[in-house]
Structure 1
Amino acid sequence: MSKKDKSSLSAKLDFFERVYAVVREIPPGRVTSYGMIGEFLGAKSSARMVGYAMNAVGDRIDIPAHRVVNRSGLLTGKFHFETQNTMKERLLSEEIEFIQEDQVNMEKHCWIPSDELPAAFRLALVR
């Protein structure tokens with residue numbers, strides 16, 4: 001692996017860890033979007049990278065990946081859980097309301113990192 005490839009991989013892993021730090025802060029009964037996390041981290045157009053980070057969580061129970069949905073509340077990450085129903089089951093267990101089969105009520109349950117986390121938290125993550 002070249003030095004450039006190693007540097008790129010290191011930056012990607014570092015970004016993933018910053019995403020996970022934000023996701024760990026989402027309280028039970030609330031959800032946020034890939035884009036809101038990216039924007040909080042200073043990478044407004046990185047929703048897709050946040051999605052990649054969520055897809056890579058695997059079985060890490062310390063990261064509540066089920067609380068991250070797309071901007072309209074759709075459970076687009078449900079295919080990366082044990083079953084296609086796991087994400088919804090976890091959200092329902094936290095009393096999250098759905099407005100359609102796989103769409104969270106964002107108006108009621110949305111958690112916006114930039115509104116909820118202190119500036120010092122962001123400064124510690126954004127380098």
Structure 2
Amino acid sequence: MGAKIPQMDYQQHRAARRLVHECCNYDGGNCILLDDGEPCVCVQSISYSLLCRWFRIAVLPLDGKLEAALLHRADRKRCTECGGYFLPKSNRGKYCPDCAGRMKRIRAAQRKRKQRLLCHALGTFKPP
């Protein structure tokens with residue numbers, strides 16, 4: 001593990017603390033993997049660093065925005081609609097997954113409005 005360990009700010013730490021309860025190795029504040037006969041506190045629940053490899057691989061992907069903020073800092077982009085960070089699926093990605101569907105519907109409605117306005121069959125005037 002030669003890579004630099006990601007550091008979290010307070011808000012990210014609180015979000016990670018909520019995710020710790022989803023870990024299959026979490027047992028009432030203790031970590032089953034670190035248990036060698038005596039209970040050991042879950043390191044991810046008390047640290048501002050991303051130390052637990054199991055948490056990083058299995059639990060962190062449950063919160064995509066937190067994962068993008070911690071692990072993909074160089075690759076992440078800012079959503080032009082909501083301002084949140086996300087990991088784009090292509091180099092043309094402009095919106096986070098939450099905003100992408102909404103923006104697709106808005107643009108489709110605008111396109112259809114324009115198409116109806118410019119339709120040659122209806123004309124621009126009402127018949128008498």
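Since every read-out is calculated from the coordinates, none of them should be taken as a lab result. Quick caveat: nothing in here was measured; it's all calculated off a predicted structure. Cβ atoms are built from the backbone, for glycine too; each structure is taken alone.
Some points to look at:
- Of the structures 1, 2, the one that 18.0 was derived from, the read-out being mean count of other Cβ atoms within 10 Å over residues 51-58: 1
- Origin of the value 16, where relative contact order in percent (Cα under 8 Å, 6 or more apart) was derived from one of 1, 2: 2
- Of the structures 1, 2, the one that 3.2 was derived from, the read-out being distance in nm of label points 7 Å out along Cα→Cβ at positions 83 and 107: 1
- Which of 1, 2 yields -10500 [helix-only ellipticity at 222 nm (-39500 (n - 2.57) for each DSSP H run of 4 or more, over all residues; to 500), calculated]: 2
- Answer label among 1, 2 for the case where mean projected area of the Cα convex hull in nm², calculated from the coordinates, equals 8.2: 1
- Distance in nm of label points 7 Å out along Cα→Cβ at positions 27 and 75 derived as 3.5 - corresponding label from 1, 2: 2
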